1. Match the computed value 23, 19, 11 of semi-axes √(5λ) of the Cα gyration tensor in Å, for residues 35-122 alone to one of the structures P, Q, and report its label.
2. For structures P, Q, calculate FRET efficiency 1/(1 + (r/R0)^6) of positions 51 and 67 (r between Cβ atoms, R0 = 35 Å, to 0.05) and state which one comes out highest.
3. So volume of the Cα convex hull per residue in Å³, computed for just one structure, reads 145; which one of P, Q is that?
4. Supply the structure label, taken from P, Q, corresponding to mean count of other Cβ atoms within 10 Å over residues 83-90 with the calculated value 17.8.
5. Which structure, out of P, Q, was relative contact order in percent (Cα under 8 Å, 6 or more apart) calculated from, if the result is 22?
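None of the figures in this text is laboratory data; all of them are computed from the coordinates on show. Predicted, not measured: the structure shown is a model, and the values here were computed from it. Cβ atoms are built from the backbone, for glycine too; each structure is taken alone.
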Structure P
Amino acid sequence: MANSGCEVHRFDPSLKSAHIQEGRHLWHHRLSIDWRDPNPAIAAHKLHSNTKKLGTVLNEFGHQKIDVLKADVESAEWKILENLILEDVVEQIGQLVFEVHIHWPGFEVSGNDSTVVRYWYSLLRELELKDFKLFHTYKDLSKPQMFLKKEAFNASSCYTLSWVNTRWK
């Protein structure tokens, strides 16, 4: 995408430098997207010191919209998706490509199986109500065939779901 002239920002908390520009249109940031901003009262070397909400990142970078957001956030996707919906950040996104994990509830998501599934469904339903249309799914069969820690035939613990914002301008 960067080679085609698109401005691309990649977030990876394991980078050695805080910000690296590679070429004219590609930036790497030592940061991960989260559903919460760091607490300023907690020392910077603690957990989550290199995490920020996407809305905070957009404000800091002076961006108003994201044409394509692709995210693999290792089981934090459900809470991040909830934050994007609750803070109306999702409306600033043209296409949303999320890798979702269903082998366990995810970070800070709890309850019995039916409660967790209802929570997941409610987030997916909210996307639909905000005029996001699911246009592609990918089931990664190289991942274990698990659903909430139970073996599930012909399933995957990992799916990539792609939506388009039908109100995008």
Structure Q
Amino acid sequence: MINIRDETLADYTRIAEVNTLAFGQENEAKLVEKIRRSDRYISELSLVAEVENVVVGHILFSYIDLVDDETLQVLGLAPLAVHPQFQRQGIGSTLIKAGLEIAEAKGETIVIVLGHPEFYTCFGFQSSVVYEIESPFPVPEDVFMVKPLQSYHQKYKGKVIYPPAFHGV
């Protein structure tokens, strides 16, 4: 049984551990810490997955900028981490679904992710080029993806700019 809930201060060490083990490095754990200390952090969109009261997964949605004629704040999904012993059991999918539901309820417009298209397209993500949204760095078109939410409007296009917390990841 998987329990999804907001992260708490008591979870920070375990979240860092899960991210480090999932990615095999500390970059993502440090990213989470930097985002928490920034004005881009959204507490209700930093979720943990628990199995038997132990945190085994984490997802973080935070604000990033979409720049065109004006600068709009949109959601970036990063990182998503599941402890290696609990991968391929639906925990990541459950975290994504819960996060997207919360984002939708908050009236957010779009979510942007850099990730595996085979995984993220299952949740309605499509290549960002479909929405005229440009990646800030050179990556294959299919890995930089966008999911529009109910409050999406065509005006959401331009180039994504990640905040300083993401530098060095």
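1. P
2. Details: P: 0.90; Q: 0.30.
Sorting by FRET efficiency 1/(1 + (r/R0)^6) of positions 51 and 67 (r between Cβ atoms, R0 = 35 Å, to 0.05) in descending order puts P first.
3. Numbers: P: 145; Q: 111.
Of the structures listed, the value fits P.
4. On the way: P: 17.8; Q: 13.6.
Source structure: P.
5. Numbers: P: 17; Q: 22.
Corresponding structure: Q.
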